[in-house]
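Structures given as structure tokens follow.
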Structure I
Amino acid sequence: MSFPLSFVLPQSLSWENGFLENIQAVTLLLGMVAALVAARRQKGSLAAPLWWIASLFWLAFLGRELAWGAAFLPSLEAGKWGPVISSQALWYRPAVKWVVGAMLLLCCYWFVRHGVWNKVIKRLVRENALPIFSLAIFVAAMVISTNAEGHGFIVLQQWFDYQVIVLEELVETFGYMALWLAQWALVRYVAGWREDI
């Protein structure tokens with residue numbers, strides 16, 4: 001759906017701080033809040049650590065979409081793809097990689113410490129409860145988005161010209177929504193698990 005829409009939607013929808021970027025930010029924020037609520041409601045259950053981990057991933061995605069806070073600053077210039085913002089303008093930018101790295105280490109610690117692989121993921125696979133379709137849409141969206149940005153194995157900019165930014169933001173929007181739906185399905189499914197840690 002993103003491919004044909006990217007030819008007809010105005011480029012301004014995909015600008016930094018534009019409509020699609022704001023939809024993405026709201027989706028990511030809601031995903032993080034939903035993960036935190038699930039972690040709190042399922043406290044003491046097998047799946048609770050999964051939601052704490054998910055909340056940090058949502059936070060990292062949100063930070064990336066907001067250019068680590070640069071989205072709240074005035075744009076640096078107007079480029080061929082709309083207003084230009086850069087996290088390089090942030091005084092704390094060098095610390096971002098360390099904070100994200102610490103978040104990743106914390107997620108890995110929780111994952112191992114609470115046996116998320118053996119206690120949660122394997123059980124979801126055994127019970128055919130993984131939302132494969134939604135997760136596949138998310139992965140495909142991120143691959144297409146990466147290629148639309150000019151990184152990757154397909155140069156989509158040659159096909160879409162300046163409208164490639166619309167494609168990038170559309171697939172990211174649909175990808176984040178698919179991830180949100182996957183989490184929603186999992187939260188509802190594991191809520192029925194009664195075993196405690």
Structure II
Amino acid sequence: LICLTIAESQIEPIAAALLMTSPFIYYNDVPNAEVNTRPSLRKVLSGETALKPPFSAKQNIKTQANPSVPVQIFSKSERSKYEIYQKIISKQLKKTIKVWSRRDKKLKANCKIPGRHILLVSSPISVDNQASSLEKDVTNWLIPENGDIFCAVDKPYAISQKYEPAVAVCIQQANIFKHFNTIAAKV
């Protein structure tokens with residue numbers, strides 16, 4: 001769960017990214033007059049999906065805090081057939097990434113593209129001196145090998161996510177990166 005306080009002006013870019021993932025909206029209290037002024041938000045709330053290419057999107061927003069924190073949202077529809085970790089996130093960040101996620105036996109670490117490898121964090125990890133293993137942890141996250149970005153992903157690192165909608169929220173914040181870089185020391 002990621003909670004961000006954003007400016008009202010950031011609602012439409014977030015809705016545009018969510019449109020790719022076909023989210024289920026259980027409840028909203030946005031007045032109809034407000035919804036009608038935001039086309040992407042209207043489509044998300046009415047259950048529409050992206051039917052035309054491109055089937056992946058990238059949105060840049062900032063938090064409302066002072067100083068604001070840059071946030072990138074990567075999303076894809078099930079029609080894209082892209083693997084979100086390699087074909088979208090790693091490609092956009094242009095960096096080697098370290099991935100902590102449950103995984104299947106089919107999708108492996110990838111070292112094919114120089115400078116954009118996918119390294120899998122080894123289990124177990126230590127979080128504040130508490131051991132955690134892939135079997136007990138349902139989180140999916142990644143960090144670049146060097147940098148100041150942390151990404152939370154809604155799908156595990158498995159071949160099945162190529163055929164499902166997916167979203168990743170990447171926060172550019174040095175302290176968060178430093179914490180997760182320590183956790184991801186074992187690849």
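Read-outs: derived from the displayed coordinates by stated rules, not from any lab. All figures in this text were calculated on a predicted structure; none of them were measured in a lab. Cβ atoms are built from the backbone, for glycine too; each structure is taken alone.
Could you figure out which one of I, II the value -20500 for helix-only ellipticity at 222 nm (-39500 (n - 2.57) for each DSSP H run of 4 or more, over all residues; to 500) was computed from? Before the final figure, lay out each step's value.
On the way: I: -20500; II: -4500.
This figure was derived from I.
In terms of distance in nm of label points 7 Å out along Cα→Cβ at positions 19 and 163, which of structures I, II is highest?
By distance in nm of label points 7 Å out along Cα→Cβ at positions 19 and 163, the leading structure of I, II is II.
Looking at relative contact order in percent (Cα under 8 Å, 6 or more apart) for structures I, II, the greatest value goes to I.
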